1. Out of 1, 2, which structure matches 18.6 when mean count of other Cβ atoms within 10 Å over residues 6-13 is calculated?
2. Given that mean count of other Cβ atoms within 10 Å over residues 182-189, derived from a single structure, equals 12.6, which label among 1, 2 identifies that structure?
3. Work out the source of 13.0 here, i.e. which of 1, 2 gives that when mean count of other Cβ atoms within 10 Å over residues 190-197 is computed.
4. Computing relative contact order in percent (Cα under 8 Å, 6 or more apart) for each of 1, 2, which one ends up highest?
5. Which structure, out of 1, 2, was Kirkwood radius over Cα pairs in Å derived from, given a value of 19.2?
6. I have -11500 for helix-only ellipticity at 222 nm (-39500 (n - 2.57) for each DSSP H run of 4 or more, over all residues; to 500), calculated from one of the structures 1, 2. Which structure is it?
7. Identify which of structures 1, 2 gives the largest calculated value of mean count of other Cβ atoms within 10 Å over residues 86-93.
Structure 1
Amino acid sequence: MAAAPSLRDLALAMGTDKEGAHSYTAPYERHLARLRHEPVTLLEIGIGGYASRARGGASLRMWKAYFPAGTIIGLDIEDKSPLAEERITILQGDQGDRGFLRELATSHGPFDIVIDDGSHRSDHIIASFEALFPHVRDGGVYVVEDLQTAYWEKFGGSSKPNTPGTSMTLLQRLSDGLNYAEFDITNYQPTLTDTSIMSDAFYHNIAFIEKGPNREQSNLLPPHPRRSRIYALSGWARLRRAARGVMPAGLSRALLLLVRRGPGRAVRRGPPRS
């Protein structure tokens, strides 16, 4: 019996840019192979072909072949209805419209796989994730493609790290949330994503977010919420840390000398008094 074709083989046969222009099929297969013969429901945002009604759909056909028992749903801002076929449903709508996406999820979800290959605008990526991730099943995967645009201003991105409102800043926050049990924050309340993301995996321009319970507690800190911080620095220790590498060298040394002497102790200057 012949082996089933790899996702890379299917991508090349269907003509999708997930292999060639990009190198996405290897990480996709790494994360999705376990679901290959399951009756998955897969939603892909972005069908391709721009405004042409007859163009696009290559990746939808690839997913249909890769998941022989799967239901494939494609969403695009343009009318792509002629591309519908058995096991491929075509929807039209705006991925930046949270209300529309929630209605879509109610009608067609829950989803085992959601793939954002849409506009690549940071505000759209964030809106889609916030609306759709709650409708991904435990064990399911949320994928964001073409993350290079998170660094490009034309797409609402920035090359400056930790810029609010970019897709990469969102994903970095989700990664921090994997370790929320270690946050040394007074009265912190874990978020939905803190407690329902099992893993994040990043590759060049693509990220995979696996949904599932994340409730392991810290081995050193009590569970949230906490009434006080546990490992906070004292005021003087915080001042010493601030002085290093922030102030000019001479001023920093003078401040650290004062700190070492302790508060309320004057630095004697000049000859001793008789």
Structure 2
Amino acid sequence: MTCDIHARRRFLREYGHIRQAEGRGSNDSSYYRALPFEDITGQNVAMWAMRAKTYRYFERKVLAPLEHSLGRPLTILDLGAGNGWMSYRLSLRNHICYALDIFRDERDGLLAARHYSPQFPLVEAEFDELPFGPDTFDLVVYNASLHYSTDYFATLAEARRCLRPSGMVAVLDSPVYRCREHGEMMVEERHAMFSKLYGFRSDAMPSIEYLDMPILKSLAHALQLHWTIYRPWYGWRWHLRPVTARIQGRRPPSRFWILTARFGAS
């Protein structure tokens, strides 16, 4: 995710414009403390409902077993933390959380974390240059954010450097496709939509924007990591999206799986 300063500034300016247009954030602290289970503004109810289902599944299937196996509070890095809602939820479970992002906005970025109690450390940094030493974290969570990477190999290698030997990576709410072609089609559709709505493509930072099965296999081989795939249930309408897309002659939709990875010997 490393980029030159001009591209970064442009990306943050355009990203902030889009998020504001989408109705993100609030002046009310209760908005942030209700996330992801309720969007009291009513602006993004469907999106937060899906994020809530992801988080509940993650709590049950990934977090709770890790808590049980270690038998102590975890040290967790929340990557792409945004307004900090996940770090807040994890802190309520007595874990030590660090919220990291490059977006500092007071309504939708790191500075929105002022609305939470307890507080947790806020870190402005990029995925590929994490300001932490080796063996620091039990869990690194890409919170709807891994797809912003420009190089998955570099990004996950940096996560591995910061993980303890017993630690794991978790990837939440990033789109996954069976093949690269479908992901590329999605990216072009998305950029065309931004261009139509906002007058820019939102591609100042050339992030990959999706995962696919071949890249997951390549990452496993190159980084000696072992993926586990979890498939949360988002309801029948979501489950039947591939069938609907095929009937309508559209590209296959993404999956929003939860992916976890443990690393083998270096």
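1. On the way: 1: 18.6; 2: 14.5.
Only structure 1 yields this read-out.
2. This figure was derived from 1.
3. Details: 1: 17.1; 2: 13.0.
Of the structures listed, the value fits 2.
4. Details: 1: 12; 2: 18.
Looking at the calculated values, the largest one is 2.
5. 2
6. On the way: 1: -9000; 2: -11500.
Going through each structure in turn, the value belongs to 2.
7. Values: 1: 15.2; 2: 21.2.
Answer by largest value of mean count of other Cβ atoms within 10 Å over residues 86-93: 2.
Readers should treat all values here as calculations from the given coordinates under stated rules, not as data from a laboratory. Small disclaimer: the values here were computed from a predicted structure and weren't measured. Cβ atoms are built from the backbone, for glycine too; each structure is taken alone.
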